[in-house]
Structures are given as structure tokens and as C-alpha cells.
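Next up: some structures, all given as C-alpha cells.
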Structure P
Amino acid sequence: MSKCRSNLFLRSLFAIRLFLLFFGLLFLAVSAYAVTCDLCGENIRGQYRVYQTQRGQMNCCMACDLSSDHCALCRLPLASGVSRRIAGEIVCPQCARNASTCAECGCLIQNKYFTLSETNQTFCASCFSHLQRCARCNKPLSGEQKNLPPQKDGTRLCRQCLDSVAHCAGCGKTILSTFYRYELSELVFCPDCQARTGKCYSCGLPVGNEGLDLVDGRKICARCQDTAVVRQEQLERIWKWVKTYLSRSGFKVKHDIALQEVDRNRLRQLVQSPTGARELGAFELDNDTYTVYILYALPESLVYETLAHEYGHAWQAENCPRNQDLILCEGFAEWVASLVLKAMGYESVLERIEKRPDDYGEGYRKLKQMEQTRGRAYMLEFVRNNTRFE
């Protein structure tokens, strides 16, 4: 009986050992596969969150996930004491290395952003879409460029465009795209002035907003108005200077030459231009009476040119055949005018004479070439004795 009891005891003890061994192994197995919170280090019981990081997977128990700060950029929960603040936002150390703030509003850029290569400034999408832009290149105006003064017409430009933009000589508007430029002039004009304001009778350029309509139908631009000869004493002074200068240059006219200032209607009666040229003056020989006519309110440079040109015709009347053809007759008068223009320094007007495509310009260029190749004395003798170019 006692032996039976001993065997039963041994068997029970063995069963208990097997049971403890089983549960010990089971505990070790469960412990090996338990999920640990990467913030608090405790085994996670129940639900938890998994975050993907550059270093791999991050597990966080719900308690830590709810109580910890999260990076505003990567959204990872942060352990106590490792976070940084940028523009009022909490950022992890890794994201802080490359974090940027908007150059306009100063906020931390968390999503889409834009960078200006010229200034290396970064903007959030919202600010970039609402930034004031250069009216010419459409680039945003930021920083000190926002404080640049606007143009007269209210247009705002960036620094680069401000240094290179042109303005219409007729109305002052900032020219952003299409413009018009005329030969022998550095001035530019906007499409509106080109199409709407008409052309100045004196210079042939668009009149612009500040043009003047004269009673004889001519339009005069503000540029020509600035130097217009409108006083009789001023006209007489220029006429005296022209006569004196050309007389001393070897072109003395023996006859007295009367000077009359006229409007365009009177000048049209005196001159029937065979070339359709814009007439500024005229010379008339009537029964041995010499008269020079000139339009009123011409700019000073054209007054010098016109008076010298008509004085040249007076010299021809005393020294040359009466039946000279148009090219020789007008070409010589332009050559005489060029002497005065050179003396006065009116290079732009002289350049226009040299490039005239009509008989006036052709005759001038032929006489100028003759003077350069064979001398002035030969050229003047040719003019005195010939009626046309060979």
C-alpha cells in the first residue's frame, strides 16, 4: 500500500515539473515575440501604432502616442527633450536639419513650396500664389523688391526689369512687350501711341499724349514743342547767323533776301512738291526779288536746316543755270544745309539728310562723294556749270 502511494507521489511530482516546464517555455516564447514601445520601452499590451522611418519601423503604444509631441513634418511621436521648435512648430532633429520657413509669411513649410533661383528664397504654396509679380517677367516681388517705387502708370517691376525696361516716348507708359522704333531715332513707342496719336509733322514720330494741334492742321509732338522757334526775334537771330556763316564760308549772296514766316496752307500755295516731300520752307525769285519762306513753330534744328537749305537756292539763283534738274538743285541745297548742321552739332538731322531715299538725299550723296574724291573747288565748279549729273 505504501509503495503505491510512493509511486503516485512521484508521478504527481513529475507531472508538476512537466507543467512548469511547459509554461516556462511558453512564457519565453511569448516574451520573444512581444512588441516593445520604442518610446517607453515597455511591452505593448493591446493596440499600438506603427510608424515607418528612414531607419525602419517604429512601434508606439497608445499611451505614448497620445501623450507625446509629434513632429510637424514627419508626424513621428517624439521622446521628451529631443524636439526643436521652428517658426512655432515642433520638429524632430532629423527634419530640423532641412526645415525651411516661408520668406513671405514666416511659417514652417510643411507641404508644397517654391524657391526663387535669383534670390534663393523659399515660399509656401499659398504665399507664392498671392505674391505681387513683376508686370514684365511675371516673377514674384519679394523682400526689398516689394518696396521699389512703381512706374508712373502704376506698373510694378522687379529690380532686373527696372534696369532694362523702356518707356514710351509718347505717353510715358512702361513698355512690357511690343514696341515701335523708327530709323534714326532711339525713342520707342507703345502700340497705342503708334496707332492712335498720329505723326508729328516736324520729326515724323508719334505725337503721343502731349501733342499740339496747330491751326494750319499740323500736329506737333511735345519733343518738338520744347525747342520750337515761336518768337520773331529768335527767328531773325538764327537767320542772321546762317547768312553770316555761309557768306564767310564762300557762299555770299549779293541780293537782299526777305524772310517770311508762313503756315502750311500758304506754303502749299508756294510749293507744289513733285516728290510729295514734307515741305518746311521755300525760296522764291520774283522779278529779281529774293524771298525765303519758312513754316512757323518748327524746332530749332529744323529752322537752321531749312534756312540754310533755302539760302543755298538763293546762291544757286545768282551762280548756277536756271534749268538744273531736281536731283542736282535740291542735292546742292541739302549740301549747303549740311555745312550749318555740322557747325551747330545737329548730327541727328544731318544723318537724316544722308539717308534720305528721295531726290534730295540722292543729290546730296553724289555731291558729297564728288567733294571727297575730287575736292570742294571741283564740286562747286560742277554745280555752277551743269544742269544735271551725268
Structure Q
Amino acid sequence: MSTLGKIFATTVVLLSIFPACLHAETKTPSDQFSELSREYGTVTVGIRAAQTDLERTEVVEKMGAYPSRFLDLAETYLGDPVALDALRQAVQAASSSDSVAQIAWETNQSGFPEGCNDGSASRTIRLLMRGFVLSDRIDSVCDRLRYSYRLESGEFLRAVMAQNPHRNMRGLACVSLAQFLQDKLRALRLVDERPEMTECYRIVFGEDYLPALRLLGAGSLVSEIESLFEQAEKEYGDVEARAGKVGDIAKTALYELRHLGIGKTVPETQGRDQDGAAFKLADYRGKVVMLYFWSEYCLTCQTMWAHDRSLMNRLGEKPFALIGVNHLYGNTHERPAGELSALMKAGGVTWRTFDDGDGGISRLWNYPATPTVYLIDTHGVIRHKWAGKPGEKTLDVALEVLLTEAEDADADR
């Protein structure tokens, strides 16, 4: 080929690749964020499809890589509005990674994953503290931090409450901090009742997590949580949050603290079961009742079903009843007749269950997460509550104590 021909061929090649290079270099920060968010979205659905220990572990590991990628994007474009969007998504991705790691620990028989333990949580809070404490655009960040497992998240919410000049941001931080601390209280109680979870918390959240959590103290947490909800209701009641007005959220939470806690008498609860028959929780007064909020989409719930069936078999002759409440959150209408019954038969769910299609019972009980388990004594008083899966041994021991009380009371009559 002649020299002129070589020059021409080289020019053609350069021109052919130039548009692609130019396109890569000119992607806007917003385009990059959208692309990364779409990619992340395709990964998060994997936990529902995962069937084996290995598949669940792989999903956790894949999800755990994304918080740092969103953080890298935020740091690169810290002066751009997309930085806050990326930080918000980093918070959400880290919380989701921690959550599915715990689901894997509950479900797996081997191959227990670590979740997101690369320092992303600390990096996120450092960036937020550095440039966004005073922002009027952190509403969604405050909302998502309430779900964070990491203690550093509380530091940012406290800083917003103390320093942010915008009343609505202070109100959102106030109610989110109360909810955040409420989750920490549940974690403390879970580990105390299920010592086997200590190793899970150590590996997923690090060596210092549980000691720091215990330093907060359950008694102090209860007082602060109630105080924060009271402040939210009184000072920020009209502030709009994603789930409604801050005052309504706080009022609902205070109702749970004051009416659905240990030692409280259960509210009047009635509805229809999976076969359409009307019944009341009060129909079981005189028995020890295990009230169990569950959903067919809850993977942790499914890990409890075998033990639940064994309870039905072992305690069938005792003053015991297992009553479920099934509700698909977001639904506001009743299921088609027979749908829940068919679903339960297919899954081997054998206990009577309120079909809470319109959410009325869940609303009365303050929309508990699934699974949530209450143990109610023969007088209708709440004696135990687990937000999350109670350990089988823990549940068995608690039931044995209450059933012994019931049988002794019968013998004394």
C-alpha cells in the first residue's frame, strides 16, 4: 500500500472510533448515575430468584459492590446536583446489602456472606457531613437513613436536627432518627434473645458494632425514642414526609410504644380467615396465642414454616393457638375468594390466618414488618414480641413458660 493509502486508511479508522470515544467522554453525570442505577436494579431482583446457598451468597456479594460505586460517582461530581442523588442511592444500596446478608444468614445452611463491609457507610456519612448538613434537598437522604444498620447514620441525622436552617429538614431528621434508633433497639433485643446471631452481626457489621450498640443501652434508647417521637409530633407535625405527615407518623409510633408493647393488652382484632369465615382474636382468650404476621413474599417467613408446623403438632393438645395475619403491603383491596387458601395449601401453611387484604388489621397493629411474632398470654396480654425471626429455641422456651403458667392456673381453679 502506498504512503498516501496508509494515511487514508488510518484516517478512516480514527474517524470511525472518534464518535464512540467522544460519546464516552461526554456522558453527563446524570447519565452516568442513571446507567449505574439501572445496572444496580437488575442485580437487586436476584435475591428473590436465588434458590441455593451459593446463589444467595453471590447476590449479596454483587449487591455489596454498589455502595462504593455510587460513592465514587458522588465524589467525582461533588459540586453537581447528581452527587446528592448518588449519596442517597449509596445509603439505600448499603442498607439493602446489609438486609439481604441477614436474610442469607437466616436461610443458608453454609456459605454465610459478609454483606457491605468495605467502609462505604463511613465514607457516605463523611461526605454527607462535609457538604449537606445545611441542604434543603436531603429529605430523601433522611428518609433512607432511617433504614440504615450503621451507627454512623445517626450522627448525620443529629447534625441535621441541630444545624439545618430549614424546619422541614429538621422535622424529617427528627422522625427518621427516632425510627433509626427504634431499629437499633430491636437489634439489641434480637441478639439478647438469640445469642447465635452475635456471629452474624460481628461478620456483617464488624467487631465493634455490637459493643457500641450495647453502650447505647436499651433503657436509654426507649426514653430517647419516645422523646424524639413526641418532639416530632409537637414541633413538626405538619411537615410532609414520604409516608405522610411527620405528626401522623409520630402519633402511630407512639401508639405502638404505648399500646403494643410488652405488658399491654392486645387491641380488639377481627376479620376473616383464609376460607372466608369471620373470627376474632378474642375467641382465643384462655389460650396462649402466637400471633404471626407473615407474607408469602417474605423469605425469612418461609424459613419458619417447618418449625411452625412442628409447634402445631406438638402443642395440639395444649391451650395453644397459632394465628397468622397475611397482608401484602401496598394492597388496599381484598384478595379474590380462595386465593390465600390455595396459596397456603401449596406452601404447607396449616394455621388459621387472617386474610388482611385491605390492610385493616396490619394498620391496627401498626404495620409490623414480616415476620413479626407476638406471644399473648391467656389474659390477652402481650408477653413477647419479635420483629424478625425469633430463634426456635428462644420461641420454644417462651412458649413453655406461658403454657406452664396457663396449666398451673387451670389446676388451681
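Work out distance in nm of label points 7 Å out along Cα→Cβ at positions 192 and 352 for each of structures P, Q, then name the structure with the largest result.
Top value of distance in nm of label points 7 Å out along Cα→Cβ at positions 192 and 352 goes to structure Q.
Tell me which structure, out of P, Q, gives 45, 12, 10 once semi-axes √(5λ) of the Cα gyration tensor in Å, for residues 96-223 alone is calculated.
The structure behind it is P.
Ranked by percent of Cα pairs over 41 Å apart, which of P, Q sits at the highest value?
When percent of Cα pairs over 41 Å apart is calculated for P, Q, structure P comes out on top.
Starting from the value -19500: which structure in P, Q was helix-only ellipticity at 222 nm (-39500 (n - 2.57) for each DSSP H run of 4 or more, over all residues; to 500) calculated from? Provide the component values of the computation, followed by the final result.
On the way: P: -12500; Q: -19500.
Only structure Q yields this read-out.
22.4 is what came out when mean count of other Cβ atoms within 10 Å over residues 320-327 was calculated for one structure; which of P, Q is it?
Q
Given 7 as the derived value for relative contact order in percent (Cα under 8 Å, 6 or more apart), which of the supplied structures P, Q does it correspond to?
Structure P accounts for this read-out.
Here volume of the Cα convex hull per residue in Å³, for residues 208-375 alone has been calculated and equals 161, so which of P, Q was it run on?
Going through each structure in turn, the value belongs to Q.
Read-outs throughout are calculated quantities, based only on the coordinates presented, and are distinct from any laboratory measurement. Since this is a predicted model, take the numbers as computed values, not measurements. Cβ atoms are built from the backbone, for glycine too; each structure is taken alone.
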